[in-house]
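Engineer: Several structures are given next for inspection.
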Structure 1
Amino acid sequence: MQLDGQVAIVTGGASGLGEGTAREMASAGAKVAIWDIQEDKGLAIAKEIGGVFCKCDVTSEDSVIAALGETKEALGTARILVNCAGTGTAIKTTSRGAAHPLDQFERIIKINLIGTFNCIRLATTEMVDLEPMADGERGVVINTASVAAYDGQVGQAAYSASKGGIVGMTLPVARDLADKGVRVCTIAPGIFETPLLGTLPEDVRASLAASVPFPKKLGIPHEYAQLARQIVENVMLNGETIRLDGAIRMAPR
């Protein structure tokens, strides 16, 4: 599928990987809807790229349905969904006599995993009613996991579980949608420049970059966005999780 003229939804599009993806898709001619809870940033980026902003909580059915309606009214029905909305935390399973707070585990699962599926199930229900394009294609879904799905570090039980769930559902959801002409892939980034990483001291960031086999640097959102664009454009990419990590395998700490 070529991006030019297509409607693309990018969740978490107001910053980080989502912002990079929104900009890349808009540069290729897509009409982009940024879904995010960061209203000021989202509105500014949407204006800059000629798209629209929808304030959206991906964990809420009502919020996603409303965002779909706003997107459809402004741009048309989306054929592309990129799920970048997510968050993380660092809490050990048990530490200093205290158990991992259950509500914190549930919060990460709800945002990262349930939020991703919530957007998939509702957006693709609209996609499958669209007229098929070349190769019978109706739409493309791209999810964001993490290398933590495979190499979770100390304190990442909740985050790794949420991202492992995204990896685990990629193939079955792709199979669910195959006869409808909707493809589903997931990107599992390594260590990337994101707002969360930006809070770390420079020496820690340099150490993380040096731990990448090659290239010895932190990934940038544009590199994630390049892969997202390739997934959209290459009809044979389906049901797959692709590590985008410079060959890193995370150590326990």
Structure 2
Amino acid sequence: MFTIPLYDDNPTRRTPVVTYGLMIACAIVFFWQLSLGPEANAVVYALGVIPAVLFREARLDPDLYLVPGWMSVFTSMFLHGGWLHLLGNMLYLWIFGNNVEEALGRARFLVFYLACGAVAALAHSLAAPDSVIPMIGASGAIGGVLGAYLMLHPRANVYIMIVVFVFVRIISVPAALVLGLWFVMQFISGATTPTAEGGVAFWAHVGGFVAGAILVPLMKRPGVRLFGRAHSRAFEMQRPSAVRRRRAPSAGARHL
């Protein structure tokens, strides 16, 4: 059995320009990686976060040097290790990024996203400071988006697809449950998986999530409430007709 989140029932009033821009940037960089062929692995080392290099415990081969070690905490979040890695990250960013962007505003959301990604890279590096395995991916930054979404809209509805062999079902689940379980699973996996051996950077996910939950109260726009109620699309569709019914008597009285 496995589950896949599909969408939420929490519409926004503004086009999430930054969210779409980040998704496009990640896609462009990924296609650039594919175009490099065998040399793509060198780019992963040149632009990915290598904890030992970040903390100056090791040096990168001069032939691979493209950016200073500290800058890799930002460049790494636009690289991905494969189609599933990219599509999984972009799905989560598409579902949850728009509401967080609306709550923060476009400029602050971009700063927020990059900050969460940087914290995630540091969390991973602190967990394995001697590692020479590069870490890449937007998962840490998106973890920050998930942490912020949990603080903003825990009662929103998230629709997930459950697949059991050939049986498929779509159900609605509260965001607090989806994101809470996601965080717990990342924490448990990080605590039980040797970080130095490579694989999924679970501590980056945990660090990004915590950073997002902490930063969103500080960076949200004035008037945006934490732990707010979801605005269901079904409610929004019914609301205009309800307004018309309430205003009908006065509209008729003013008829000329």
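Every number here is computed from the coordinates shown, using simple stated rules; none is lab data. All values derive from a computational prediction rather than experimental measurement. Cβ atoms are built from the backbone, for glycine too; each structure is taken alone.
Engineer: Identify which of structures 1, 2 gives the largest calculated value of relative contact order in percent (Cα under 8 Å, 6 or more apart).
Structural biologist: Biggest value here belongs to 2.
Engineer: One of 1, 2 was used to compute distance in nm of label points 7 Å out along Cα→Cβ at positions 8 and 24, and the answer was 2.3. Which one was it?
Structural biologist: Comparing all candidates, it corresponds to 2.
Engineer: Looking at volume of the Cα convex hull per residue in Å³, point out which structure of 1, 2 has the largest value.
Structural biologist: Comparing 1, 2, the top value of volume of the Cα convex hull per residue in Å³ belongs to 2.
Engineer: If helix-only ellipticity at 222 nm (-39500 (n - 2.57) for each DSSP H run of 4 or more, over all residues; to 500) is computed to be -19000, which of 1, 2 is the source?
Structural biologist: Value -19000 for helix-only ellipticity at 222 nm (-39500 (n - 2.57) for each DSSP H run of 4 or more, over all residues; to 500) corresponds to 2 out of 1, 2.
Engineer: Using FRET efficiency 1/(1 + (r/R0)^6) of positions 96 and 216 (r between Cβ atoms, R0 = 41 Å, to 0.05) as the calculated read-out, with 0.70 as its value, let me know the right label among 1, 2.
Structural biologist: Among 1, 2, the structure yielding 0.70 for FRET efficiency 1/(1 + (r/R0)^6) of positions 96 and 216 (r between Cβ atoms, R0 = 41 Å, to 0.05) is 1.
Engineer: For structures 1, 2, which has the highest computed value of mean count of other Cβ atoms within 10 Å over residues 144-151?
Structural biologist: Checked 1, 2; max of mean count of other Cβ atoms within 10 Å over residues 144-151 sits with 2.
Engineer: Have a look at 1, 2 and say which one yields 39 for percent of Cα pairs over 21 Å apart, for residues 40-135 alone, as calculated.
Structural biologist: 2
Engineer: Here's another thing I want to ask about it. Please state which of the structures 1, 2 yields 1.6 when distance in nm of label points 7 Å out along Cα→Cβ at positions 48 and 224 is computed from it.
Structural biologist: 1
Engineer: Moving to a separate point now. Suppose you compute mean projected area of the Cα convex hull in nm², for residues 64-207 alone for every structure in 1, 2: which one lands on 10.9?
Structural biologist: Only one of 1, 2 returns 10.9 for mean projected area of the Cα convex hull in nm², for residues 64-207 alone, namely 1.
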